[in-house]
Structure 1
Amino acid sequence: MVDRIPHDAPVLVIGLGRFGAATAGQLARLDREVLAIDDDINLVQKWSERLTHTVQADARSIDALKQLGAQDFSIAVCAVGSSIEASVLIVANLVDLGIPQIWAKAISQSHGKILSRIGANHVIYPEAEAGERVAHLVSGRMLDYIQFDDQFAIVKMYPPKRIRGMTLAESQIRSKYHLTVVGVKSPGGEFTYATPETVVSNHDLIIVSGHHADIERFAGLGS
């Protein structure tokens with residue numbers, strides 16, 4: 001049985017471009033110990049005061065990774081995407097070092113497929129995911145949008161006019177629109193879990209979950 005990785009386990013981040021730096025920075029804000037590696041000394045120096053440990057090294061070299069103790073990490077993030085060759089070599093090194101959980105950035109589906117085949121546990125497509133999210137937000141009907149692989153989505157939005165002033169049970173959102181209102185936020189208040197008795201007012205925000213196509217239709221009902 002594989003040992004569970006502690007939730008506060010140190011994380012190895014390779015690549016301090018925008019995605020890698022954002023990942024490493026957020027981990028640091030969550031009080032996670034981070035070792036960040038990049039072959040660009042300017043990026044290493046830029047982030048040296050904000051992260052636990054930053055080191056200039058070429059992660060394409062497995063010997064360099066061994067010298068830094070990369071094999072002792074349970075989690076690694078390969079944030080290198082500009083060079084597919086470098087990305088593949090680095091992930092292959094992480095696999096050879098026996099790191100149990102490897103996250104890797106991909107810039108295309110074919111790139112991601114290669115990373116998965118050589119052993120990356122999780123492949124991330126930050127540019128594609130950001131583009132999809134923005135596409136749903138530009139209409140102005142949604143304030144935030146998260147879609148999962150199975151076409152399921154969670155959205156923050158203003159409620160369409162036709163469900164305002166009534167309880168969720170009365171608006172029959174589940175039966176009419178095949179969606180679930182998860183939470184409701186009144187102006188100046190906090191999000192609270194929705195119940196069938198929750199009344200949605202003109203100025204509320206709602207969190208809705210369901211199939212992305214149903215959410216698009218629901219958001220299209222207008223304000």
Structure 2
Amino acid sequence: MANILIVEDDASINELIKRNLKLIGHNCEAVFDGEEALKRISKGGLDLIILDIMLPKYSGFELIKHKKDIPVIFVTAKDSLEDKLKGLTSGAEDYLVKPFEILELIARVNIVLRRNSKNEVFTFGEVKVDFKCRKVFLDNKEIEMTPQEYTLFEVLIMNRNIAMSREKLLEVGWGFDYEGDTRTVDVHIQKLRKKLRLENQIKTVYKLGYRLEA
């Protein structure tokens with residue numbers, strides 16, 4: 001997956017981000033001040049920088065001037081409109097305000113990586129997903145899926161190895177204004193398991209929801 005640099009001086013937040021991004025398959029490096037970040041950025045080989053603004057030695061606004069062509073997501077406590085506009089107009093792809101939900105950060109990371117990546121295919125086992133065409137293949141044969149089944153499967157892939165509640169899957173996969181109940185998720189999960197032979201990969205998490213192990 002992607003090589004991601006996390007620039008955050010709060011050790012607990014840095015570790016939280018690193019641990020969860022590594023869970024879904026990314027390679028993560030952590031630094032804790034602007035000077036360390038500048039040295040690492042100069043070496044290259046990065047696909048994304050998650051960058052705080054208020055850092056020792058060099059601020060995030062100073063560091064983004066040296067990002068070259070690496071996409072940046074600001075993750076910061078600075079929540080004023082002025083700061084958001086400054087962050088986005090300085091070249092950042094996204095701007096997320098603390099405190100944040102880790103699933104929201106993961107979603108934003110995936111969007112930015114997809115936007116900047118030439119790799120539009122995800123493969124695990126005999127299943128292949130073409131994100132650009134929104135098609136799913138099993139044993140190289142296209143599997144007929146409804147738009148909602150595909151969207152739910154993509155959400156599971158993007159958050160693979162992370163347990164997601166039924167409520168969160170409804171929120172992300174169906175939208176905030178969906179008026180159905182969580183049984184809808186169960187029905188769609190059963191269809192995905194059957195169609196893609198993923199009974200052992202889409203795990204039920206007791207009293208919570210589901211996790212795709214990939």
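Values quoted throughout were computed directly from the atomic coordinates according to the rules given, and no laboratory measurement underlies them. Just so it is clear, the model here is predicted, and its values are computed rather than measured. Cβ atoms are built from the backbone, for glycine too; each structure is taken alone.
Each of the structures 1, 2 was assessed by distance in nm of label points 7 Å out along Cα→Cβ at positions 148 and 188; the largest value belongs to 1. Out of 1, 2, choose the structure whose coordinates give helix-only ellipticity at 222 nm (-39500 (n - 2.57) for each DSSP H run of 4 or more, over all residues; to 500) equal to -9500 when calculated. The correct label is 1.
From 1, 2, which structure was distance in nm of label points 7 Å out along Cα→Cβ at positions 52 and 92 = 1.3 calculated on? Computing distance in nm of label points 7 Å out along Cα→Cβ at positions 52 and 92 on every structure in 1, 2 gives 1.3 only for 2.
Quick check on the output: -0.62, -1.04, -1.25, -1.37 is log10 I(q)/I(0) by the Debye sum over Cα atoms at q = 0.16, 0.21, 0.24, 0.27 Å⁻¹, for residues 132-203 alone, derived from one of 1, 2. Which one produced it? The value was obtained from structure 1. Looking at volume of the Cα convex hull per residue in Å³ over structures 1, 2, structure 1 comes out largest.
Here distance in nm of label points 7 Å out along Cα→Cβ at positions 36 and 68 is compared for structures 1, 2. The highest value is that of 2.
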